[in-house]
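Some structures are shown below for you to check.
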Structure P
Amino acid sequence: MAKYELDTIRHSTAHLMAQAIMELFPNEPVQLGIGPTIENGFYYDIDMPTRLTEENLKTIEDKMKEIIKRDLPVVRHEVSRDEAIRLFSEKGQTLKCELIRDIPEGEVISFYTQGDKFFDLCTGPHVEKTSHLPHYFKLLHTAGAYWRGDQTRPMLQRIYAASFSSKDELKQYLTQIEEAKKRDHRKLGKELDLFIFDPVAPASPFFMPKGTIVYNGLVDFMKRIYKKFDYHEVITPQVLDVDLWHTSGHYEKYKENMYFTNIDEREFALKPMNCPCHMLMFAHHRYSYRDLPLRFADFGRLHRYEKSGVVAGLTRVRTFCQDDAHIFIQMDGIQEEIKTLMNMFFIGYEHFGFKNIKVGLSTRPQMRVGSDETWDVAEAALKAALDASGKDYFVNEGDGAFYGPKIDIQVADALGRYFQLGTIQLDFQLPDRFDLKFTNAEGEMERPVVIHRALLGSLERFIGVYLEHVAGAFPFWLAPEQAIIIPVKNELHLEAAKKLSRELNQLGYRVRVDDRNESLGLKTRQAQTGKIPFMLVLGDKEIESGEASVRRYGEMKAETLTKNDLLALFKKLDEEKIPAAIREM
């Protein structure tokens, strides 16, 4: 049997699934859309009256395995555009006909047959026979997807599938999926009472008291880092005249994602980003080269319209806050600043336990502002800065911001999934659009360069990613509740628990007494379910000895600690809110 690339196997398995569906629903007008390969498998968009269920997916899998056993030949055919449209029109495949009409002139049009009844539009390659396909696939779930991503077009059923070249790889991936379900931040957010969503504010989270502690803890974390790296925090308005967004270029490039309103017969917009505000603030003062680099940090709330089909929990919302900053700098300071930023970013990510970090250099997109000469300078400067930083990186062609190239940083969570968090964007355009100037060493007016940067990115998204990374078990310094004290049974135990709680809370720790009239076993289980870092139990023995029975989250055995030992332990763990590398600076 011929050996095939995994992508070929996945692409062929997508066709196999399409054939299985058409055979299982012969009396339905099944329309095939697109079926590309993706990481870990493939999906296929299909339009059909029957809403597919989990039971249907299992039946489709069985049919796929049956087709494999038939040993059907898989044959490539090249045809003219007119012939392709005729063939697919006869089968009622209007979506395919639309795709054929959009194929550029001069490109080869091909389709593949599987046996003598099924064929599908495709450039290939594919396996030579259905029997060459391994059985290592699993249909996962369905989702809605607008045809060609257009909300005005029909909503199709998208069937996601995992596909691998070995049984062990598939098993490992399915195990990962199950673990991911347990770690889903939407599930954990509800169980731990961190945040809610309500239809009155679509895709806009409400942070509950516990979630707000985490949120503010991240803001405080960044503020402590800012002190070491010489950032100045600013506060800027939420609603600004659209003239500002015309000046910045966002109105023309980004207006579909903005919210607008009219006030006093003037058009205003909710800010989707902070950068134009910071440009105005720089323009309002006269700075010299001695003031640079000037670093403005802003935790202002931002609003961006995201289509309902793409919003998802905290990872894609319509209102959010970034640990956002803009650095105004001279051209010859770029390399050193990028080197400092990379150090700052890696300190932050490693402190949160992210070990595998990818750095990408994103270059000019098709839709952009500024001359090619300016982009040449900007990309060369960023590349030189990355080279000087000593960090490995890859080039992501065409994925830069519309105003300049950027560095995007991805981190892998505990399940090995990569998420983009940080970004460093070099901007020559906004300083020009806002006519920003500073006095250089020669006493002449010079244009600064702006670096846009965010380490955590959106705080909402970071919380979602980090919540899944730690499976809801926050480190002591960030946990909404750091300890729970459980009195064993009588009033004497309860009074001792309340006294210890008061002492710990006065020291700034977040501690609660569980004084409910419930069993010790139930309270213990619920403390573990709540993923509280420490559970302290006080009974006759502990009160008599002046100690506490201390059990850490995730551990089966408790240890007995004196109050002084407990305070020393809490102090040590609380100091971790500042990374060691920052404390040593």
Structure Q
Amino acid sequence: MSEIKVLRLSIEGMSCNGCAASIESQLNHPGILNKEISYDKGSGEILIDTSQVTPQEIGQLIQGMSSYRVSHMDVRDKDSSTQRPSFDLIIIGGGSAAFSAAIKANELGKKTLIVNAGRAIGGTCVNEGCVPSKFLIRAAEDINQAKNSPFDSIEVTGQHKVHFKQLMQEKRALVSSLRQEKYLDILKGLDQVQLIEGYGVLVDRHHVKVKDKIFSTDQILIATGSSTFIPDIEGLEEAGYLTASTLFELEHQPEELIVVGGGYVALELAQMMQRLGTKVTIVQRSARLLSGEQPDVGKEIQSHLEAEGIQIHTSCKVERISRTKDGVLLEMVGTGIPDKIRAEALLLATGIRPNTNDLGLEKTEVSLDVKGAIKTNPYLQTSVPNIWAAGDCTQGPAYVYTAAYEGALAVENMFAKDDCCSSVINKVDYTGLPWVIFTDPQVAGVGMDERQAEEAGIEVEVSRLPMAYVPRCIVAKDTRGWIKLIRAKEDHRMIGARIVAPEGSELTMELSLAIKKGMTSEALAHSFHAYLTLSEAVKLAAIGFGKPVEKLSCCAT
């Protein structure tokens, strides 16, 4: 276990500032964390890790240089120094969780340092995730709608051309604008918050090293996010591949694309590229798409993706990848699938891994799970009392809005004892958490599904309503998909919902609030829903627990 000490030395034999600079430059032992040598004072102060170097070794190093002599040596505990820590809080990371935490810390008057490296400030969402993907998905939807009208009386004619390079330039401009407006400009208004670019490494529980500087702090928040998980496949690195982030930087549109993966990123990007004009094939190791959901969800969205021309191979394992003159070649094993497929480009959408390597966590006794995610208690505190974690680097849900929630909550909790009005700390609460996959139709969910309810010991009842019974969908001539409501059998409380429908995510907030507030299906069924809105799907599905909806008139209850 590392032990950080402050070594103060009196040094004789220096004749100028150059001597001091020379001593500093030659003190490069691994255990030396920071050093300040002063010619004027004839002294030095060195921060050392005694597990790697001893004070005596430092003294010998200096006395071995030219004609210098150490006449006095004083060793002190770093934390016993009367000097106040550099910061109340150091945040490692620069994304949603980090900024939410910084804003909350600023409100509390806490001196805060954000340490950011890797991705540009703003993290995954604005740079590589939500913003660029939804911009490009919307563009793909526009061209798909321009080519296909459900109305017989509307004739769709003419060419619909995608200027791929220009589209990517528009995306970059939007990302740059939002990064400036929503992050950098916000940062300027936080008078208690500083930003430093560089990799932050924990020296111990109260010290973070950035480049060649050591900063001390009372509290630490790790908010380093996640990256694409890269599977171990023979030939992958040599063949080359795209991830979501590098796909968004292309200027040449590939003619064919293989997408490895069957989760939300894979499906969103596969449909987007297919609609933009690329021929897409999905390869999924599991038996179905969206394998974490109930089978009806994956089956439904797969039917719509295949209807648009996307080829989907499930239950197959990629054994080998190689690069040919035509692009990439995948060799696979499975039942009823081709053993080889080719495409111009390969996209990996194989899940995420937490960014917890090379942070120095092993020096602090912060606990990780087998996947490298940081373990936290319900208050977002790690196994080390003054070190907290939020966002994708933890075991919690990996959404930008949950990361922001966690970042602010962690700061509230870590400084609750300093608040004269409240010492209450709050647990994370994900009751009724909504989520959405931006395919078309969208896939959305709130709360538990049937399997999760069974695991929680809750007996449930289900009402499943095809969108063909929703007036809004009927008049729009787009009745794809369904809504499924899940209630507790005992008291009819709403506990979950799953939706596969065009713009189905717009239904999630009503259902989220209903679950959070303990509403029953009857309460939902008897609530007013404006006629010819998509929200009527919720009302009709709630009615469906007790009545056959197909036998009701449009406005009947």
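Laid out as a table, the results:
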{"read-out": "For 14.5 (mean count of other Cβ atoms within 10 Å over residues 253-260, calculated) the corresponding structure among P, Q", "value": "P"}
{"read-out": "Value -8000, calculated as helix-only ellipticity at 222 nm (-39500 (n - 2.57) for each DSSP H run of 4 or more, over all residues; to 500), assigned to which of P, Q", "value": "Q"}
{"read-out": "Top of P, Q by distance in nm of label points 7 Å out along Cα→Cβ at positions 189 and 277, largest first", "value": "Q"}
{"read-out": "For 33.1 (mean projected area of the Cα convex hull in nm², calculated) the corresponding structure among P, Q", "value": "Q"}
{"read-out": "Comparison of P, Q - label where distance in nm of label points 7 Å out along Cα→Cβ at positions 221 and 301 is highest", "value": "Q"}
{"read-out": "Structures P, Q, by FRET efficiency 1/(1 + (r/R0)^6) of positions 149 and 173 (r between Cβ atoms, R0 = 30 Å, to 0.05): label with the highest value", "value": "P"}
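Values quoted throughout were computed directly from the atomic coordinates according to the rules given, and no laboratory measurement underlies them. Predicted, not measured: the structure shown is a model, and the values here were computed from it. Cβ atoms are built from the backbone, for glycine too; each structure is taken alone.
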